[in-house]
Structure I
Amino acid sequence: MLQCEREAVTHTRSSARNAVVNEEMPLYFKQLLDERCGCASYIVASRATREAAIVDPSLNTEQYDQLLQERHFELRYVIDTHVHADHVSGARKLAAAHGAQLCMHESAQVAFPFLPLHDGEDLELGQLRLHILHTPGHRPELISMLVINPPRSPEPSMVLTADSLLVGDVGRPDFGGGDANRQYESLTRLLRLPDWVGVFPGHFEGPCGKGMCGRPSTTIGFERLYNPLLRLERDAFVSSMSEEVPARPLNMIAIERTNRGDADLSFAMLSDSAEAPSVDLDGRASLEDVLILDVREPSEYALVHIPGAVNLPQAELATRLDEIPRDQPIVLVCQAGSRSQRAAQFLRQIGYRNTVSGRGGMESWEAAGGPVERGSDETAGPRVKETEWAHAGGS
């Protein structure tokens with residue numbers, strides 16, 4: 001029973017091997033950062049038995065194949081901490097290629113088989129233990145993992161927090177099934193860990209939080225002192241989670257369906273980093289015979305939009321392509337120009353070559369005195385926080 005996790009009921013899944021572990025052999029730990037979408041994946045292995053686990057792998061599985069081969073590791077577990085909504089997971093591909101166990105929390109709602117993980121359970125890698133903590137909030141099935149090397153210490157040295165606790169931030173709970181109250185409870189549970197425990201999250205930047213500081217890791221003690229959200233009482237925390245959230249990620253609907261196994265829409269990931277052409281939105285540009293596609297959230301569009309613009313949020317692009325004509329020039333518009341740039345990159349990537357981004361977005365259009373149609377603040381819904389991140393790949 002862990003001193004820092006007294007409430008957990010521990011179930012141990014014994015190793016298939018009865019290898020004699022050399023206590024002087026340390027663990028192997030590597031964090032891999034994906035600069036295209038602000039995500040982090042992890043490799044944890046025993047140097048004694050050469051058994052490895054990979055956590056939250058990206059779709060680019062070749063990088064893991066190469067490392068496993070170079071290090072002579074045998075992949076035993078591939079773990080997705082939750083159903084991702086901002087990038088396509090490489091977990092199923094990687095597990096199948098190496099004959100490894102694909103693992104998720106027991107509550108994960110997916111259409112493919114996996115090894116169910118339970119709160120308080122241990123996965124063994126030689127002398128190492130990955131201790132499972134169910135930390136819902138961002139998603140109902142989300143798990144964190146304590147990394148423990150008993151020959152060195154009975155206490156954990158690290159915790160992989162996925163999209164629960166981030167550096168200077170927390171995972172947003174407004175995606176499907178998320179819950180701010182459960183997020184508060186999960187964070188409270190993580191804060192019971194000792195100050196020295198290193199925190200390695202699933203994101204270092206991107207729209208899965210509001211204000212990550214950009215560092216790829218931190219400690220429980222540092223976040224306890226300096227993470228502003230962790231100093232809030234429950235009611236204030238829950239309220240803050242509903243205020244000015246970033247827009248849903250680019251192609252979120254298609255990506256989530258892919259990661260649940262309901263469809264194969266991996267094309268929704270942005271792979272072309274070349275900047276899309278853009279045009280000035282100075283309020284005087286002729287937009288005759290042009291389709292203006294407003295990729296902001298419905299609440300933003302309801303508040304103010306260019307007359308005649310069609311609202312198709314960036315999160316829904318890949319699943320609503322039948323609504324986008326291929327034989328008409330298209331100008332994409334967002335609030336400040338970042339989301340429309342990413343959306344234009346994606347549409348051009350899949351063949352919509354007559355697509356451009358509106359430079360400066362609605363901010364430029366309104367500043368230049370362009371005509372607009374306005375709605376009511378009362379009917380517009382929560383205000384969306386503007387961010388440069390559209391996600392789903394790209395640069």
Structure II
Amino acid sequence: MDALLPGFGAPCGKRGEDVAATVARENAREVVRRLLQARPLPREISELLERWTARKDSTISACWHEVFSRIAFALRKQDRDLAAAESIRLAIHLGESGEPGQWKATVASPFQCSWGQWLLPAFERIAVESDGAQVFVRLEGKRIVFAKAGLAWALVKGAVAPLALVGSRSPKVMLLPRISHEENRPASFPEPVDRITPEIADRWQGAFQFLRLYAPGYLRWVQRVVRQIGVLHAVPGTVHSGSYETRHGFIHASALASIPSSAEMAVHEAAHQYYLLISRLGSVDDGTDGTLYYSPLVEKKRPLNRILFAFHACANILAFYRLCQAAASPHQDYFARNENVVLSQMKQLGEPLFGNPALTSLGRALLDPWEFTASF
């Protein structure tokens with residue numbers, strides 16, 4: 001099955017990238033169609049969304065974004081207020097992705113989002129006029145003007161805060177501090193940082209540079225699905241990272257971890273993003289195996305799909321380690337210290353997976369590239 005759905009289980013080049021982009025695009029278009037059918041929207045926004053769904057060339061960076069998963073969640077829960085707010089954020093996102101349009105809207109309570117690499121002030125009233133190359137945004141009567149500069153947006157006029165971008169290819173990854181709509185952070189996680197300091201940005205840029213130099217296949221794999229990193233306060237002696245079903249393309253990750261640890265977090269959470277992406281096509285198991293299996297990562301018993309979720313991340317972490325070891329990268333002590341731990345976790349997680357008939361073809365696409373690990 002991985003031959004039909006390449007690139008989800010592990011990096012495999014352009015063919016896998018094209019398949020992932022197609023899945024992300026068709027999922028996003030379907031979400032927008034469902035939104036248009038489910039509730040009335042302002043005419044200008046409806047027209048914007050209808051034009052965008054007719055496009056067949058939208059990039060994965062435009063389509064694998066948290067706004068689509070937030071809308072899907074709101075429609076599933078029949079939360080009209082959330083759907084209304086997210087439809088405005090969707091119009092902003094499509095505008096920053098280059099879709100022209102003119103519209104205005106009011107939200108029930110202030111929220112904050114970005115236009116490209118610029119963090120907009122929190123607002124309740126917004127008006128947008130864009131031809132795809134230049135955009136005029138009015139927030140609470142204050143005018144902001146952006147102009148397209150290559151793949152980015154340049155600020156022409158107005159007061160907005162720049163956001164840090166990291167990575168070694170476009171589109172780059174945005175580092176987010178605490179913002180007004182922050183949510184989904186587990187209670188056990190530390191608070192988000194209040195600002196992205198130069199030290200935090202440099203550390204994350206160093207992690208992506210490390211991937212570029214010593215595991216370049218993983219650099220592309222990560223940057224195609226990780227759009228934003230919500231940066232958490234550093235906690236001595238530990239790191240935190242997380243991905244969420246309702247925030248596709250967004251991850252949480254600790255500030256100021258070591259270079260190899262930060263790169264590992266990026267690979268780990270990218271693996272989870274590909275799991276979430278392939279799950280847009282259906283379930284990874286057919287539900288016939290109801291056994292709970294022990295997961296050494298969380299030290300509790302989990303259903304089969306969560307065992308696959310964890311195994312898939314561990315397998316890619318181990319592959320990242322071994323690429324860095326083969327390339328004689330710096331920080332060899334880090335990889336030597338952690339390799340056996342990850343391998344032990346993989347072996348324990350893999351036992352209920354290999355040969356399990358409950359896995360669907362989608363589940364096998366995540367597992368099959370790692371079949372060799374069954375003999376380790």
Structure III
Amino acid sequence: MVDRSVGKGRIFWETSLNLEQVLEKIQLRPDFEVITDSISAPIRYIHRQIGEADVYFVANQQRTSKELICNFRVKGKIPEFWNPISGERTRAMVYQTNEETISVPVQLEAYGSVFVVFRSDLPEQKAIRSIHKDGKCLIDASAISTEEWKQAAYPDIRDNFSISLWVKPESDAMLNIDNPMGYIPYPWTEYYAIYPSGGELLYGAGHATCGLAVGRNGVAVWENEKGYPEFKMGVEKPISGWSHICLVYREGAPHIYINGEHIAYKTKSLQTIHPGLNFTTLKEGASYYNGDMSVPVLFSKVLSDKEISQLVAKGYTRNTDERILDWIPYADTRSLLAWSDGNYEFVTSDGIKREVKVEKTGSPVMINQKWEVSFPKGLGAPEK
């Protein structure tokens with residue numbers, strides 16, 4: 001690699017040089033990264049500087065709530081949360097200050113968003129680094145890198161496995177790679193329910209991962225060996241309402257089941273295939289699925305037709321919100337809201353531990369009769 005200084009700048013040159021190599025060479029960390037979510041593709045952000053403040057708008061593009069730890073390339077400032085709907089704001093209570101970044105746990109509702117504002121004019125206060133409940137870690141803001149997640153997740157699961165999930169798509173998916181504009185060397189698609197990362201990087205030469213793109217018009221299987229997904233097969237079949245999808249690899253050959261029905265299969269892949277359920281990012285090309293879906297379930301075996309039918313017969317049950325603790329209080333009370341009884345331990349940035357026992361939080365109450373919702377004035381919604 002050629003590296004030359006020109007005035008206050010530097011010039012890098014090499015035939016196969018890419019931007020990521022340059023940023024690594026000058027040791028420049030990403031401006032923003034999600035470091036604790038296996039599929040960070042649905043998280044978008046915008047960064048602006050307003051006066052002395054760094055303002056990040058972080059948005060969740062999926063219909064599932066997210067509990068994340070985000071790294072922001074900011075130094076010497078204190079994070080605040082601003083509610084984009086109500087305008088309420090509060091100082092972050094849980095975060096970790098690192099050499100080049102600040103790690104902040106962020107909670108996002110389905111399709112939710114938040115402003116994370118870093119200010120230098122706020123007085124110093126002791127931050128919480130981690131929270132545990134009954135000995136189990138709920139959140140730990142200690143900085144780690146996405147590199148720690150980019151590892152082979154399923155080295156021993158290959159060629160014979162099954163992935164089951166429930167979907168309710170809202171957009172059509174690309175089900176073939178015929179292009180009226182002519183040949184495209186590396187065709188790509190969006191709306192991956194499961195994005196396949198490069199198998200060669202994860203598992204070595206001759207290995208690939210598999211993924212699924214799901215739409216209202218059908219399902220497509222993609223495989224990724226060299227770092228870019230390649231179309232394997234597509235099935236055109238209308239999908240409306242909640243539907244069960246099962247991708248089965250039998251001796252390296254993919255089979256698609258929709259609502260228990262065996263729809264199609266393709267011949268064995270040339271590569272050794274692993275499930276594409278590892279960490280994925282927008283940077284490597286992962287897009288987000290448009291609609292509702294359950295968490296994919298991996299089976300380290302080939303499910304039989306009977307076993308798949310049994311999964312369909314059970315139907316889809318939406319998981320209730322299992323949130324235990326809110327660590328982003330929008331009312332500036334410096335208090336956290338617990339949803340579950342237990343012994344909570346808080347560890348501050350200087351290592352001091354404090355225990356709090358929470359009791360009598362109660363249980364959710366099912367509303368099984370007529371009810372009415374009223375909306376605050378001035379937000380564009382009807383009164384009731």
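Rule-based calculations on the coordinates, nothing more; no lab input. No experiment lies behind these values; they were computed from the predicted model shown. Cβ atoms are built from the backbone, for glycine too; each structure is taken alone.
Kindly point out which one of I, II, III the value -1500 was derived from, the read-out being helix-only ellipticity at 222 nm (-39500 (n - 2.57) for each DSSP H run of 4 or more, over all residues; to 500).
This figure was derived from III.
Match the computed value 25.5 of mean projected area of the Cα convex hull in nm² to one of the structures I, II, III, and report its label. Comparing all candidates, it corresponds to III. Given a computed value of 15.9, 46 for Rg and Dmax of the Cα atoms in Å, for residues 89-248 alone, which structure among I, II, III does it belong to? This figure was derived from I. Between structures I, II, III, where is distance in nm of label points 7 Å out along Cα→Cβ at positions 49 and 337 highest? Ranking I, II, III on distance in nm of label points 7 Å out along Cα→Cβ at positions 49 and 337, first place is I.
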